Structure 1
Amino acid sequence: MATTNLTAEQFESTITKDGIVLLDFWAAWCGPCKAFGPVFEKASEQHPDITFAKIDTEAEPGLSGALGIRSIPTLMVFRDGIRVFSQAGALPGHVLEDLIGQVKELDMDEVRAQVAAQA
């Protein structure tokens with residue numbers, strides 16, 4: 001599956017579905033974003049079972065602000081509607097692949113228990 005462009009209107013329905021969702025917050029003027037783009041796209045082709053979406057921070061400033069995006073690129077990962085990762089900075093391909101592997105291996109019952117304990 002290739003990457004899709006995500007808007008504020010689609011955000012909630014995208015992140016709350018079952019499975020893994022990777023979000024790349026970017027802007028056209030951002031050099032590191034341009035460097036990370038092909039890495040993100042390649043990972044999307046290697047993992048058709050995962051949703052890969054890009055959010056243009058210039059086109060969606062309200063969404064970026066609401067999520068506290070202060071620097072780009074920022075990668076955010078949701079699994080089964082729970083944010084399990086968020087980090088600014090471009091990742092090399094092997095690091096992104098390692099992260100995807102870690103997210104796939106998460107014990108979501110344990111993650112949900114931790115979220116409930118924090119609430």
Structure 2
Amino acid sequence: MDRTTDATLRVTLMPRDTNKHGMIFGGVIMSHIDLAGAIEARRSCGPLTYVTVAMDKVVFHKPVFVGDIVSLYTETLRIGRTSVTTKVTVEATRADDQETVKVTEAEVVYVAVDKDWHPTPIKK
């Protein structure tokens with residue numbers, strides 16, 4: 001795959017992140033998706049506090065292995081009155097042959113909240 005945009009987040013996953021088959025737990029990948037999506041929400045809608053309200057259409061295409069470099073690319077799909085929906089695409093560059101493959105993708109919805117954790121309008 002040939003990416004011309006910068007990754008929002010890039011990590012290398014370690015043995016502690018694996019299941020008994022030597023593949024990275026899906027929940028570990030979902031945690032990084034949540035973080036990357038929140039970075040995108042803040043980048044596109046400003047410095048508010050965002051909480052995750054939904055993770056939709058999570059699709060695991062291929063496994064991730066120890067030592068792979070995992071890159072998460074994001075884009076804003078929708079901005080509502082108090083919410084923002086981001087798309088996160090996850091690619092892994094294999095440690096052994098440097099092949100890059102799409103491994104996961106998801107849509108994540110965040111709501112902007114105030115200091116009392118009530119939804120607050122996004123000023124965009």
Structure 3
Amino acid sequence: MQENYITIEDFSKIDLRVGIVKEVKKIPGTRKLLKLIVDLGELGERQLVAGLGDVYSPEDLLGKRIVVVVNLKPKAFRGYLSQGMLLAAGCGKGEVPRILTVDGDVKPGSKVC
């Protein structure tokens with residue numbers, strides 16, 4: 001049984017947007033970290049850092065439409081600033097994470113509802 005519920009007001013604070021991955025590079029000296037540049041339409045481009053380099057190659061991610069949390073406080077990883085977070089599923093112990101993608105030709109920056 002679920003016990004750590006949030007309210008709809010809590011959930012509405014999260015700003016989820018569609019982004020198109022424009023550039024991906026492995027972060028030197030790391031095994032898993034990738035630096036992504038994501039087009040978020042009117043919000044501009046953002047740099048994201050994701051620990052998925054052991055699952056995805058940079059070529060796998062180019063051009064994908066992904067879901068991004070855009071109002072997350074920026075955080076630095078190994079000297080690279082992450083200005084949001086992409087969403088993935090299968091992040092539990094022993095699972096292989098898979099990036100959540102968007103079906104169809106959705107405009108970058110579109111709100112996820």
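The numbers here are math on the coordinates, done by the rules we state, and not lab data. Bear in mind that the values here come from a model prediction, so they are computed numbers and not experimental data. Cβ atoms are built from the backbone, for glycine too; each structure is taken alone.
Laid out as a table, the results:
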| item | result |
| --- | --- |
| Test item: mean count of other Cβ atoms within 10 Å over residues 73-80 calculated as 20.9, pick one of 1, 2, 3 | 1 |
| Test item: helix-only ellipticity at 222 nm (-39500 (n - 2.57) for each DSSP H run of 4 or more, over all residues; to 500) calculated as -1500, pick one of 1, 2, 3 | 3 |
